[in-house]
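In the part that follows, the structures are each spelled out as structure tokens.
The numbers here are math on the coordinates, done by the rules we state, and not lab data. This is a predicted model, so every value here is computed, not measured. Cβ atoms are built from the backbone, for glycine too; each structure is taken alone.
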Structure P
Amino acid sequence: MIIIMNTNPDFNFELMHDGIVAGVDEAGRGPLCGPVVASAVIFPRRDIEIPVVIRDSKQMSATQRDAAYDWITHNTIWAVGECSPAEIDELNILWASMRAMERAVANLRCVPDFCLIDGNRVPKNLNGCAVVKGDAKSLSIAAASIVAKVSRDRLMHKLAQKYPGYHWEKNAGYPTPEHLQAIKKYGINEHYRRTFGPVKRILEGK
């Protein structure tokens, strides 16, 4: 017998907890530049009709993410939080991601009773639990992953207008060959994470 598991996120994790439940996720751990951005999302009702695709943002097209972002930001309680490149260098990317999540929850217009955190670690100042691959399991986390991803991509698009040679509108700061060549040509600016390997090696002249 073959059992086909439903891989679409739902509200099962949310229903395990009383009160207001927020899903929390981040985007931008791997890039060489730009902030890490986290989002927190609360669905005001769990019987709400959702006319767009909401799932792990990495499994969605840019068009799907934009449509989902527009719906989420008009129909849920949501907020974002960031940690700057300087903070990432000071704290390291793991703890900077945790801080960005804490800021996202703090920026919500209401205080959640419980947080569902994507991953395997809960930020120390949040009451909640970690859900491994939560963006594939929880609708609230999936929505947060979309808001974080789209928010960060749009921020990098704006930065790309000031620094066009780095092509951040296409690579979002990730270490593509084209991006690495641009760094060698135009140098390191204040938006780079100086402790990240490729950037550190360039700064050291290697």
Structure Q
Amino acid sequence: MSNRRGLLIILSSPSGAGKSTLSRRVLLDDPDVTFSVSATTRKPRLGEADGKDYYFKTHEEFRALADNDGMLEHAEVFGNFYGSPSAPVEAAINNGKDVLFDVDWQGGQQIRNSSLRDAVVSIFILPPSIAALESRLNARGQDSAEVVEGRMAQSRSEISHWAEYDYVLVNDDLDRAESDLRAILTAERLRRDRNLALVSFVQSLNKEFEGRK
């Protein structure tokens, strides 16, 4: 058993604001942070492994989990279901591991209302400007002009939910945003109610006082 209960970290942003890049940086450098593995009803693609890339479920298995509070969040996308099983996340945070979720505001809302809401730390990433957001989406070179326009339209809805989050970072400089994100994780890890060994430690200090009488 770890001396610290892990965090359930929600990271959300409009597409292009830097959420995925920040997630990759934290996961690469911090061994105490792991990425949440989603469950899906779609078929595995070539090279994908169950439990590593996704937990592959039948529609019946997925519905059974969702109906019995076994999913922290879930949604239907193009006829398949995607979601975050609660059991592996709960096991990880009980062992002192922080679990990172790269989700939209709807997924974040479901997680904040879940049975593990007391472990949640939610962080929203904003772009420095709408012009910068559009420039980043175009610079990727992955999407057509129509897709970029669709993402920009969706961004307005995403940004409207910024005030629902515990922390909000403006990603005008990636290194600074990463530093601020790590500062948030450090502070949250040090919170009194997350450190399980503090009670026994303070009791040991009091025993030292008693020994001085």
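Which of P, Q yields 1.07 for Cα Rg over 2.2 N^0.38 Å, as computed?
Source structure: P.
Where is FRET efficiency 1/(1 + (r/R0)^6) of positions 117 and 133 (r between Cβ atoms, R0 = 25 Å, to 0.05) largest, in which of P, Q?
Largest value of FRET efficiency 1/(1 + (r/R0)^6) of positions 117 and 133 (r between Cβ atoms, R0 = 25 Å, to 0.05): P.
On mean count of other Cβ atoms within 10 Å over residues 29-36, which of the structures labelled P, Q is highest?
Numbers: P: 22.4; Q: 14.2.
Once mean count of other Cβ atoms within 10 Å over residues 29-36 is worked out for each structure, P has the highest.
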